[in-house]
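I've put the structures underneath this note.
Where a number appears in this text, it was derived from the coordinates with a stated rule and is not lab data. Not measured: the values here are computed from a predicted model. Cβ atoms are built from the backbone, for glycine too; each structure is taken alone.
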Structure I
Amino acid sequence: MSTVIEIAEQLKATKENIILIYAFNATGKTRLSVEYKNITKVKEDGRHIGVYYNAFSEDLFVWDNDNDNGEQNIKLDIKFSSLNRLHTLMTEEDVEKKLIPYKRKYNFYFNPNADPEKGYDSVTFYKIEDTESKTPIKISRGEERIFVWCFFLALLEVEGWADTQNAHFFIDDPVSSLDDHNIYVTAYTVFDLILKEYEKRKIIITSHHFGFLTILSDMLGKGEYVSKFRNRDNSKKYKEFILEGNGDELSLIKTRDGVFLYHLRLLQILNQAKDSKEVYTYHFALLRQVLENIASFLGVGQFGYVLEQIGITDPQRVAFIVNALSHLNVYYQQIDKPVPDNLELFNEVLERLMTKYRFVIPKEESDNDK
């Protein structure tokens with residue numbers, strides 16, 4: 001196990017310019033991006049040498065619901081930051097170009113600060129067909145996340161930011177609150193960024209959504225541009241990791257076959273817990289994720305279907321128990337062990353999964369493999 005600073009140092013030392021990292025929410029992805037920023041600053045003056053997109057980027061945008069005025073002037077405020085000086089170097093059209101793949105259902109305009117040096121004060125949205133009155137509206141959480149992401153994509157292209165802080169991009173979870181279609185679109189926007197920039201700077205991408213990382217992994221390893229991401233000896237120009245841990249103790253695990261095999265890592269952890277008789281309540285959350293992954297692969301909405309397929313006699317009851325135990329706080333070490341009946345249920349579901357789908361679990365990598 002390592003500290004988040006040690007993990008950041010490990011990423012800094014990684015020679016590959018493209019790094020994909022999967023991690024549960026609340027594992028420490030945002031903390032990792034902050035520590036990476038800290039350890040890569042210029043020591044003499046504290047200047048940043050790279051650019052970042054993370055939760056702090058999204059937090060710069062806050063809704064002003066204008067409740068006192070009947071929501072007549074509802075708008076998305078932009079908190080003041082060092083980036084405001086760059087705002088007026090881009091226009092609504094620049095952001096609109098980035099939004100094209102998302103097929104937005106709204107229009108918008110920027111509201112400038114009284115002092116032009118302070119950039120844009122806020123953004124007003126209105127229905128796409130409302131070309132005359134432009135009555136302000138509030139867009140959905142997913143639409144907001146997409147807009148903020150595209151705002152930053154446009155900002156990357158103005159002079160004075162990404163062209164001067166050009167050592168790396170660190171992109172943390174740009175797909176939060178997005179549906180499957182928009183996750184797919186966002187993967188393409190990230191891949192376009194990789195194609196354009198990977199030879200000039202390091203690009204680190206973290207996410208809790210392994211489907212998003214799977215798409216990127218496939219594009220890098222199997223797509224039409226695969227030759228671009230291979231060295232002359234056929235080794236990869238990119239690395240894929242899994243970030244695991246509890247609290248301040250973290251592990252960065254290199255995958256053998258790509259992020260899309262993360263379900264095998266979960267099964268590895270679950271089988272180790274079962275064999276060592278060290279099953280804790282948080283393991284039910286991991287079991288649930290495996291069941292959901294299989295259900296998604298099979299094209300069904302509920303993992304109760306998977307329980308039926310593996311021969312569980314009362315799938316509704318078992319699904320209820322797995323769900324109930326999964327709702328505990330699984331992101332911190334728990335010492336609570338399940339009661340005997342639930343432990344027996346855990347073992348049965350895991351054994352039936354392994355038998356039904358014949359998973360082949362990879363061995364743990366030794367330090368020499370890493």
Structure II
Amino acid sequence: MLIVRSPVRISFGGGGTDLPAYFEKYGGAVLNTAINKYFYTIVGKRTDGHIQIISSDLRISETWKNINEMSVRGTALEIPLAVLQEMGCEVAVDIFLASEIPPGTGLGSSASACVNLLQAMATYLHVSYSKYDLADKAFHIANKVLEKPVGKQDEYAAAFGGLNFITFNQDGSTRLEPLKLEPEVVDGLQRKLMLFFTGAAHHSWSILKEQESSMRTGEGPALESLHNIRELADRMRKSLLDGNLHELGLLLHEGWENKKKISHRISNSSIDQMYRLALDQGAIGGKITGAGGGGFMLLYCDEENQPAVREAFASQGIREMRFAFDFNGTRVLVNDPFIDQDENCASQWTFRGAIPQSALRRAS
């Protein structure tokens with residue numbers, strides 16, 4: 001049995017500049033962090049030559065014999081099928097998929113799923129992928145194989161974990177810089193961030209497609225706003241390195257105001273009302289995670305004002321999701337052949353310290 005997990009992410013600034021239509025012309029950069037909400041893949045052996053995929057989130061179960069001959073685009077399970085086809089998997093396995101985060105919430109769950117499946121199948125097939133390999137292959141599957149208008153930041157957050165400044169170069173290369181912050185700065189940042197569900201899941205493809213179209217024309221307020229958002233990512237990075245958390249909160253607000261200018265579909269009256277309510281109760285800044293239109297609202301709020309924000313949101317039926325940063329990225333949690341007698345799984349045992357002699361004597 002094999003169990004692998006990958007985190008989702010929240011983005012502070014630079015979102016939208018990780019789209020190829022932007023960074024291939026101007027170069028992009030994003031500041032984001034992985035959080036401790038995860039996508040899981042469980043792989044187990046079959047003996048009938050078939051592959052079965054069960055998605056807990058989508059409530060779908062399908063079984064196939066020859067997936068490499070299938071057309072997968074547009075199917076509900078297109079991500080796992082595309083991963084299996086891309087890797088040329090000819091194995092008989094059960095694949096169980098589950099997430100702590102529902103799809104369409106702006107936390108990069110689709111990319112987390114793709115990275116996670118790649119790691120799971122690479123481990124199962126004894127293929128060695130670096131974290132850069134995982135991120136690049138996952139982006140290739142989403143952007144080229146499935147032809148989705150996706151940005152590139154989510155795959156890197158899922159693969160690497162941590163709080164990172166990620167640069168997307170015009171030649172298509174990517175550089176990830178983990179921010180080396182003092183522990184008290186990291187702890188202070190986590191304590192000042194809040195996540196609330198807007199009550200609406202969304203599919204960001206249409207919003208991102210619209211952004212791509214406006215970027216390719218090379219003019220207009222959307223492009224100007226993206227240039228500002230790119231600059232804000234640098235300023236946010238500096239504020240964190242300087243330990244100036246209050247400035248980061250103000251920059252989040254400035255970034256959200258710029259992001260709304262990219263497309264009228266990024267916000268709506270309900271989201272605007274939520275944000276105004278948060279500011280009225282003491283929040284300094286915030287934004288909608290992901291492309292916009294729904295999902296989660298990220299807020300920066302000093303601790304003394306957080307009870308007021310929670311109470312105001314609770315009165316409106318708005319739910320909070322508590323979280324912490326994840327610094328591990330994609331991880332293999334279990335890789336043990338004993339459970340289903342699968343020779344493709346390699347047993348992993350971890351011993352912590354020496355076994356006391358007294359315990360050995362009792363055992364004998």
| request: For the read-out mean count of other Cβ atoms within 10 Å over residues 37-44, a value of 22.2 was computed from one structure; give its label from I, II. | output: II
| Given that Kirkwood radius over Cα pairs in Å, derived from a single structure, equals 22.9, which label among I, II identifies that structure? | I
| field | Structure with the greatest value (metric mean count of other Cβ atoms within 10 Å over residues 165-172, set I, II) | value | I
| I, II: which one has FRET efficiency 1/(1 + (r/R0)^6) of positions 53 and 317 (r between Cβ atoms, R0 = 30 Å, to 0.05), as calculated, at 0.30? | II
| task | Supply the structure label, taken from I, II, corresponding to relative contact order in percent (Cα under 8 Å, 6 or more apart) with the calculated value 26. | result | II
